[in-house]
Structure I
Amino acid sequence: MSLKVQIEADIKKAMLARQKDELKALRAIKSMILLAETEKGGSGDVSEDAELKLLMKAVKQRKDSAQIYKDQGREDLASTEEAEIAVIEKYLPKQLSEAEIKVELEKIIAQVGATGPQDMGKVMGMASKAMAGKADGKTISGIVKSILVG
């Protein structure tokens with residue numbers, strides 16, 4: 001079942017159950033998918049990979065917003081963003097732990113033959129493809145730096 005069909009079914013369930021926060025997050029995902037389908041030069045269909053990127057982008061946006069709200073002392077708004085993150089993450093593959101990311105990165109570093117910080121671009125290119133949807137790019141980047149520098 002495509003993500004769009006799944007989201008539409010879950011929107012109906014959330015409407016019947018009167019779950020406002022979940023409904024808001026689901027509608028936001030549906031909106032992102034519809035925008036991707038209708039964007040200029042698009043085929044009118046969104047690939048599974050593109051759907052994954054949309055979900056990752058949505059989570060990242062909400063994490064950034066939640067952090068800003070926390071910094072400004074607006075816990076009420078931050079908790080709303082975190083509730084939406086929880087809903088969106090249900091549609092993402094299981095996220096890798098830092099230890100699992102480190103193991104994968106060490107394999108990639110050995111495969112690429114990276115020796116220092118100057119090889120970070122090569123490692124990040126392969127790592128972001130290999131761990132797409134399973135790990136945040138910022139986390140991957142931090143771990144790559146720690147391995148290559150130290």
Structure II
Amino acid sequence: MKPRHKRLILILVGLAAIGVAAALVLNAFRSNLVFFYTPSEIAEGKAPAGRPFRVGGLVETGSLKRVGDGTSVVFVVTDSAKSIQVSYTGILPDLFKEGKGVVAQGSIQPDGSFRASEVLAKHDENYMPPEAAEALERAGHPMDKTPQYQQYKKQ
């Protein structure tokens with residue numbers, strides 16, 4: 001075999017190895033990617049079925065109900081236009097309250113409810129995730145004068 005052929009084979013093997021490595025990295029990235037949706041977007045069918053994603057909005061006042069052993073809860077997340085029922089088993093964050101912002105990660109169940117595997121509450125009074133603030137603004141919720149909106153606009 002000529003040196004020219006050996007070099008060509010070495011280059012092809014190197015390119016194949018780089019291609020396999022790139023495919024593995026992209027596959028791992030895609031499987032760990034979690035998108036954010038509002039209750040309105042979920043109602044429109046934009047959320048993926050059978051894949052985890054995040055839903056965010058405000059916890060509807062009067063919707064929090066403890067079920068069974070005390071660690072299971074059911075509550076409603078709303079963006080002022082649409083609402084979705086969320087069920088969660090675990091310890092809720094200390095800042096979780098009705099009427100406050102929340103982001104829950106999980107998936108849609110066959111009955112149309114959202115089963116959360118993780119619940120995140122806002123970290124202080126002046127913060128709301130930018131996506132949630134933008135979604136509430138699009139839904140017609142007047143946020144111009146609220147501290148959350150002012151903080152969002154500064155970012």
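Read-outs: derived from the displayed coordinates by stated rules, not from any lab. All values derive from a computational prediction rather than experimental measurement. Cβ atoms are built from the backbone, for glycine too; each structure is taken alone.
Tabulated values for the structure
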item: Answer label among I, II for the case where log10 I(q)/I(0) by the Debye sum over Cα atoms at q = 0.12, 0.17, 0.21 Å⁻¹, calculated from the coordinates, equals -0.58, -0.98, -1.31; result: II
item: helix-only ellipticity at 222 nm (-39500 (n - 2.57) for each DSSP H run of 4 or more, over all residues; to 500) derived as -10500 - corresponding label from I, II; result: II
item: Read-out distance in nm of label points 7 Å out along Cα→Cβ at positions 16 and 96, computed value 3.9, structure in I, II; result: I
item: Winner on distance in nm of label points 7 Å out along Cα→Cβ at positions 8 and 104 once structures I, II are ranked, highest first; result: II
